[in-house]
Structure 1
Amino acid sequence: MGSTSRALGGFVAVVALVVGMTSVASAAQEHEARPGAVDWRPCPELAEVECGTVRVPVDWTNPRGTKVDIALARRKALDPAKRVGSLVIHPGGPGPSGVEFAFAAPYWFSKDIQDRFDIIGFDPRGIGRSQPIVCSSALLAARPSTTPTTRAGFEALGRYNRELAADCRARSGPVFDHADSLAVVDDIDAIRRALGERKISYYGVSYGTLVGQQYAERYGRNLRAMVNDSNLDHSLDARTFLEGTANASADSFREFEKWCAASGTCALRGRDVGAFYDDLIARAGRGEITEPGDPTRKVSASQILDYTLWSFYDPSWTQLSEWLLTRARTAPQRLAAEEVEPNAFLPAFCQDWQIRPRSLQEYTSLLRRADELSPHMSRAFLGHQVLHGCVGLPDATNPPRLPRLDDAPKILMLNNLHDPSTGYDWARSFHRKTRGKTVLLTYEGWGHVSYIRTDCVRQAADRYLITLRAPADGTRCAAAESPELPIPPTALVAGPRSVRSGW
């Protein structure tokens with residue numbers, strides 16, 4: 001999430017109606033939109049993995065209407081005699097490719113999981129190989145001020161968002177308006193049917209936990225097991241959601257400061273890291289920071305903020321400290337080199353979350369609260385850009401609410417104590433509201449994504465996926481001796497450090 005970024009009340013009364021409508025719609029989909037078996041072929045990029053597609057309706061309420069092909073990748077179970085079934089995986093985002101997540105599965109999942117499951121990755125609609133949503137690079141670069149001080153400036157932001165949406169829609173087709181998580185949920189069940197599985201197991205990362213939660217609500221009877229790693233709470237209103245992103249980034253910045261004070265590998269050791277960072281951001285805002293060796297190429301404040309937050313994902317604190325000290329070690333992306341670029345995050349996010357400040361006063365109040373909670377990082381993309389990106393757009397099609405998990409098996413939730421993105425408070429909040437249907441395992445360390453951190457986390461998740469025996473609720477796994485991973489999760493799931501990748 002980056003240069004492309006990311007009111008509740010009254011929903012309780014309509015939850016029963018929504019659920020009732022859901023069951024009717026699902027029955028119609030089962031009857032009218034049964035996909036055929038997948039025509040698996042060796043993937044052009046990696047022959048050891050099989051690729052295929054499943055064709056689904058763009059609009060699931062109109063199953064005979066326009067179709068979209070959902071790209072799949074399958075790594076078959078390495079030990080067919082031990083095969084348990086299919087494990088559908090979701091890389092989060094919205095933005096990263098689930099097909100490429102399947103390519104990287106040997107670096108992510110244990111040998112026990114690879115032996116026993118067909119690992120099924122898919123590119124969610126609007127992403128990668130599944131009719132990607134694209135927008136004009138020039139228009140993306142022309143966003144007006146996201147800190148307006150006048151009503152006219154706030155209204156200009158709304159007009160811009162509507163213009164950008166129209167451009168993306170024209171370039172991408174009808175999938176642009178049908179990119180919410182509920183549509184992806186129906187796609188996953190179409191994948192299940194195409195695989196010929198009565199039930200699937202599921203592993204979702206980050207934004208994939210929202211998709212998982214809603215799959216468990218709508219198709220819990222078709223779910224064998226679910227691990228949700230780095231969790232969202234879709235029941236939060238706009239203010240609580242934005243407070244959560246601010247608290248998470250502030251917590252990670254404090255952890256970086258503490259590490260820097262104690263670590264011999266921190267290039268900023270001995271400095272007041274917060275003051276140094278704030279001065280760097282201020283100077284970048286004045287246009288005073290340039291790339292080392294090339295004074296013609298300026299480094300913006302948003303590039304520094306976004307790079308910092310991404311570095312907290314791994315975390316890669318040593319590299320971050322060096323990067324900050326040299327003002328910018330890596331070149332900023334030159335997005336205008338392409339006529340169009342992928343932009344799947346906003347269409348999905350704005351359809352999933354009712355974050356719609358209606359006035360300059362409401363908008364600035366939310367920004368001010370984020371500044372209070374996260375003085376160094378409040379304008380990083382996880383807070384600021386998810387706020388401004390939906391201003392002026394139609395209401396969410398999949399607005400926040402708590403899912404009903406009556407038909408679902410027990411869900412294992414994994415979360416890091418110091419997660420810069422899906423903060424630990426969100427995991428605790430969702431777990432508290434779904435107690436009895438979810439089990440929370442806490443990794444007492446840093447970064448985004450838990451499964452790959454230590455044997456304690458991985459073995460507990462594996463045991464549950466293979467045997468359906470969940471760890472005791474409240475289980476905690478100690479932090480690794482070093483917070484920095486040899487293979488950062490962003491390298492495996494999100495590819496290059498593109499701030500367009502999302503959660």
Structure 2
Amino acid sequence: MRNRPAAEIATVDFFIAEKEGKIKMLKKGKRNNTVLVASLIFGMFFGAGNLIFPVQLGQMAGSHWLTAALGFLLTGTLVPFLAILAIAVTHSRGVYDIAKPAAPWFGTLFLVMLHLTIGPFFGTPRTAATAFSMGVSPFLPAKYQTIGMLVFSAIFFALAYYLSIKESNVVAWIAKYLNPLFLVLIVSIVILSFVLPMGSLKQAVQPAYQNNAFFQGFLDGYNTMDGIALLALAVTVVYAVEGLGYSKERVPKMIAKSGLLSILAEVLLYLSLIFLCTSSLGLLKMAPNGATAFSQIVGHYAGNFGTLFTGLVVTLAVFTTAMGLFASFSQDMHRTFPKVSYLNWLRIIAFGSFLTANVGLTNIIAWATPVLMLMYPLALALIFLSLFSNFFHRSKIVYRFVLLFVAPAALLDSFANLPVTNLPVISNLVSCYHQFIPLASLGLGWLLPSIVGACVGLLLYSLKNNRQESALVDDSVQRVND
């Protein structure tokens with residue numbers, strides 16, 4: 001590996017750094033290559049949100065856990081997989097390339113919005129908040145929780161910043177051994193839950209899951225942030241596959257095979273966690289968030305030592321995620337706004353993450369929801385446009401009309417999920433939106449507008465092509481006559 005600062009290496013690059021020797025040895029073994037890339041994709045998928053949100057869903061969905069889980073799996077596993085495919089199919093080199101066909105300014109705007117979401121606003125603060133909730137909070141008296149979080153998050157982000165600007169193999173070492181340890185820990189707890197169940201699966205269902213469990217689970221999958229994060233990080237998977245000797249034309253097929261294997265592992269893990277946490281209500285009360293719930297479950301099966309050990313492992317896991325997000329944010333923002341140095345962007349995300357983390361995990365989740373309700377429809381639209389872009393040659397007409405129809409609905413979905421409810425103008429707008437747009441009351445009001453926008457865009461694209469072809473024919477005939 002060439003000599004470069006660790007600050008310029010995202011989390012996924014650490015996985016690749018540890019596997020460079022294996023990549024050289026595995027070029028002749030297609031089956032082994034598939035497993036290797038699947039392992040890389042799984043490592044990118046699984047982070048703090050992938051642990052706490054299935055746990056939270058399991059407790060809240062109660063008896064409707066399976067229906068909710070099916071919705072969750074769509075946005076929690078399938079959408080991130082499609083995001084990676086979209087990058088591969090379009091040969092993009094980042095988020096900007098995915099959004100640029102609509103307009104260069106939109107590509108820049110979407111890139112900034114995405115990185116602020118998975119960076120200092122929600123993604124990186126959630127790493128420290130999750131680590132504190134699972135590893136420190138259970139051992140602190142209530143009166144020390146606030147100051148404890150302040151000190152913990154300061155150390156957490158200061159260390160992430162320090163290691164990001166120094167050449168260091170610490171995170172590479174952690175990434176090499178952490179995933180297997182993390183999975184062994186979770187699988188052990190899941191097995192114990194099957195052998196010694198805490199209760200049945202017939203538990204109370206929270207109001208949001210009583211009538212529309214599938215759709216609520218679908219929206220819960222937004223909270224993992226994988227669908228939008230993978231747009232930013234998927235290019236590393238593409239580089240890894242190309243590093244195995246695959247041509248650009250064969251990369252999408254390889255990613256599809258590896259991605260499916262990774263998804264199957266992710267599906268089994270999610271279902272196990274949801275099952276575990278639904279049954280936990282037989283002995284435990286509803287927790288305020290998934291991190292606290294999982295910590296309580298581990299404490300039940302393994303006592304204080306198990307809780308401490310789990311907290312340590314989770315802290316290390318989310319620490320590598322935080323460093324990767326630090327690097328990804330700073331790299332892309334520096335490329336977009338080169339007048340601000342990479343180091344200064346790194347300082348911005350470190351300090352911003354520290355401030356946001358101290359509002360608490362429950363509050364971070366509450367305020368992340370409206371932002372994700374805006375971002376996900378836009379991301380889904382761009383993903384599907386990219387996957388089918390060969391049919392309309394990435395025409396800006398199609399992109400613009402789809403996004404033009406999706407954006408207002410997504411904005412209203414965002415307004416509908418604001419934690420603040422005493423805003424009459426917004427409330428009236430949302431009420432009309434829910435009344436007249438199909439599926440809007442379920443948080444999917446963008447779906448029909450996106451289809452309408454696609455139809456209008458494709459129609460105009462087709463008419464434009466026909467006019468151009470007619471003009472070419474007329475021109476040819478004129479030349480022959482001349």
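Bear in mind these aren't lab numbers, they're just calculated from the coordinates by the rules spelled out. Just so it is clear, the structure is predicted and the values come from calculations on it, not from any experiment. Cβ atoms are built from the backbone, for glycine too; each structure is taken alone.
The maximum of FRET efficiency 1/(1 + (r/R0)^6) of positions 137 and 241 (r between Cβ atoms, R0 = 35 Å, to 0.05) over structures 1, 2, that is, the highest value, falls on 1.
Ranked by distance in nm of label points 7 Å out along Cα→Cβ at positions 249 and 449, structures 1, 2 are led by 2, which has the greatest value.
Here distance in nm of label points 7 Å out along Cα→Cβ at positions 185 and 441 has been calculated and equals 2.5, so which of 1, 2 was it run on? Corresponding structure: 1. Looking at FRET efficiency 1/(1 + (r/R0)^6) of positions 265 and 393 (r between Cβ atoms, R0 = 41 Å, to 0.05) for structures 1, 2, the greatest value goes to 2. Structures 1, 2 were shown, and helix-only ellipticity at 222 nm (-39500 (n - 2.57) for each DSSP H run of 4 or more, over all residues; to 500) at -25500 was computed from 2. With distance in nm of label points 7 Å out along Cα→Cβ at positions 161 and 313 computed over the structures 1, 2, the top value is the one for 2, the highest of the group.
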